[in-house]
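**Student:** Next up: the structures, one after another.
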Structure I
Amino acid sequence: MTRVFPMVSEKPMYKKRSGTSTDSRDIALWALTSRGALVANRLMEKTGYDKCYVGSSITAPPAGAFRFNSLAESVGKAFDKFSAHIFIMAVGIVVRTIAPHVKNKLSDPAVVVVDDHAKFAISLLSGHLGGANELAVQVAKHLGAVPVITTATDLDHVPAIDLLAKRYGLVIENPERIKKVHMALLERQKIRLHDPMNLLKNDVHGWVEDKTDLAQQSIPGVFVDFKVIDYPEQVLVLRPKILSVGIGCNRNTPADEILESVNGVFHRFDLSVNAINNIATIEAKADEEGIIRLAHAFDVPVRFFDRQELSGAGYVPTPSEVVKKHMGVASVCEAAAILASNRGKLLVPKQVTKNVTVAVAVRRSTLLE
């Protein structure tokens, strides 16, 4: 019987990156004035938001609200603990308060600012990847306010590549190059696209040159693939999480050794570890700490398959009588990779090191036959 163990990072991944709407339990409201507290209360009643922070001088805070003496100190402690913050106060106050905590568009929470008369809901930070634009629209609807969106791609109606990456679960490998691609689109220039699985094809139709060669230095491009190549400086790299890594190992093999083996295989076969979707192995390894820690390292789930399932995986190129003697099945890493990839294509057959075997398969639903 297949068992799936979802891996949870020591520091929770930001929920917004999954492409779904922000969970109401993962949003913090902040109010400085009594009028702002009333606006916060309206939002809480309409949305189910249940985390509200108010200034200590407010006499009638929303039920369950937390009081703070210092906005800057409280926001500093809470900024990375929520996927979104709604500040009901002046924009200038918010900018000065969050400035020390802003890192990058891949990890920053969404920040929406509402004036305490509830006339405007302004998307201030992390509009695309963080979902602040969408959240601002939702908040405005609840309050009867005007949503204020300032991201250029939205205003000029050009494809927002970072938003598309979020929608399709693509890992942005070099986010600093998003700007080059967006600037080209805003100037009404076509970009080049390598996208063999046609993940972005429909969304960028009309914005892409016919040629898919990314080597032209003067033209920004987007590379959507799990393969590693030499990319020109102007190319944005997006990784589809579609690779399954099958693992076999001797009992109590250290996690560092397993990780080194996986990284070595991916390097030799020009594959990106950012495209890993899951780790897979035999159910007998469900308590193998090295494999559990490996999944933690890549922040992906690990799947365990029983002997019957592995035996039914179909053809594997390198079965082993030794493995069959000890584990009761002729293949662990190859069969597990195939099953975890929805019976996909085996890209890398079994690679053997001293204590570890590694195989890699690509998910069938994305194969180009």
Structure II
Amino acid sequence: MKKTLLAFLLAGTMIFGFAGCGGGEAKSDASTETPTEEGDKEASEEGGESAEDGDKFKVALIYSGFLGDKSFNDLAHAGAVMAEEQLGIEFTELESGEAADWEANFVAMADAGCDLVIGVSTQFLEIMEKHCPNYPDTKFALIDGVSEAGDNVASTLFAQNEGSFLAGAAAAMFTEKTDIEGVNDKAIIGWVGGMDIPVLHDFYAGYEQGAKYINPDIQILQSFAGTFTDALKGKELATAQIDQGADIIMNVANITGIGAMEAAAEQGAYAIGVDTNQDSLYPGHILTSMQKNVDNCTFQIIESAVNDEFEGGTAIYMDLAHDGVGLSDFSVMKEALGDKFPQDIVDKVEELKEKIVSGEIVVDSYEGYGKPEN
């Protein structure tokens, strides 16, 4: 089952075609005759676009990767689907794992006349700085970064450092539970990232600080895959860390991270998921997941634009205090370990969360991150 999941994700890394903002198939009309009212009705009933459909608010989501990642991109997609169902919007999604495609995809959707174009990840920061000023009548949003491209751009920044602090603390405590099968007597934990970019360093800053808050002498193995779309590379890096003594590894790597978690499961070690609740991907081997509520964020951005409440030139900060980040509830691991489950980890995590929210603990941020000033 585990190998099947990995194979499915690898097979799913492809670019899907599109035709204009709003999705669906491209339509052309070779006839120069004026259609009759009856003909219009017939075309509508057979799937043609009605005037009402044409008036729908059109949104484009551009990904620096692929859907099917069980992580960041899938959450953004879920938020768009929620907006489609609740707000009646129409949306298009463009996917690619190649950096060379991201700018072209972004410009294509801006040119297509979308009402709102969303760059789904910090990878679009420079692209938006370059192109958004050229489309003053289009609304843009950046998820997971802060853009200063103009008054038509809204930004959302997540306090992944705060959520990762809790993940690091949980990992440091878990690696001491040598009565649990697969946990060795070495104070070594791991961390596997996708691309070597600033936002991932912000993840790591919190993870390291949280782990060392519990044990100042703990060793943390850090690896970057250089990609978010290579599950086999993630598996290779995690295997190397396990061979060096890490018994629990946090992944911050999208599809690459699926491979890291698979390696932990196959070798009897443990992992920490990211972005979405990944605990059930390998039950009993994923302690918890550091969640970023990208789905709610995406929906809120679209909702503000639809309701004419969009605030360009501003940035929303999704931190622990606003439930923008946090850990999953450990329930899958509790079920797997039964009486051996270390409840003290959950209790300590809750204590640390309260201290962060109150300001008693200030979590380190990577340069350029932290709460933005609007």
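**Student:** Between structures I, II, where is relative contact order in percent (Cα under 8 Å, 6 or more apart) highest?
**Tutor:** Once relative contact order in percent (Cα under 8 Å, 6 or more apart) is tallied for I, II, the winner is II.
**Student:** Next question. Identify the structure, out of I, II, from whose coordinates volume of the Cα convex hull per residue in Å³ was calculated to give 147.
**Tutor:** II
**Student:** Can you rank I, II by mean count of other Cβ atoms within 10 Å over residues 119-126 and just name the one with the largest value?
**Tutor:** If we compare mean count of other Cβ atoms within 10 Å over residues 119-126 over I, II, the biggest value is for II.
**Student:** Taking 3.3 as the value of distance in nm of label points 7 Å out along Cα→Cβ at positions 183 and 263 derived from one of the structures shown (I, II), identify that structure.
**Tutor:** Matching structure: I.
**Student:** Same structure again: Thinking of I, II, which structure, once helix-only ellipticity at 222 nm (-39500 (n - 2.57) for each DSSP H run of 4 or more, over all residues; to 500) is computed, gives back -8000?
**Tutor:** It must be structure I, since only it matches.
**Student:** Distance in nm of label points 7 Å out along Cα→Cβ at positions 79 and 159 was computed and gave 1.8; which structure, I, II, did it come from?
**Tutor:** Corresponding structure: II.
Read the figures in this text as sums done on the coordinates, not as results from a lab. Everything numeric in this text was worked out from a predicted model, so none of it was measured. Cβ atoms are built from the backbone, for glycine too; each structure is taken alone.
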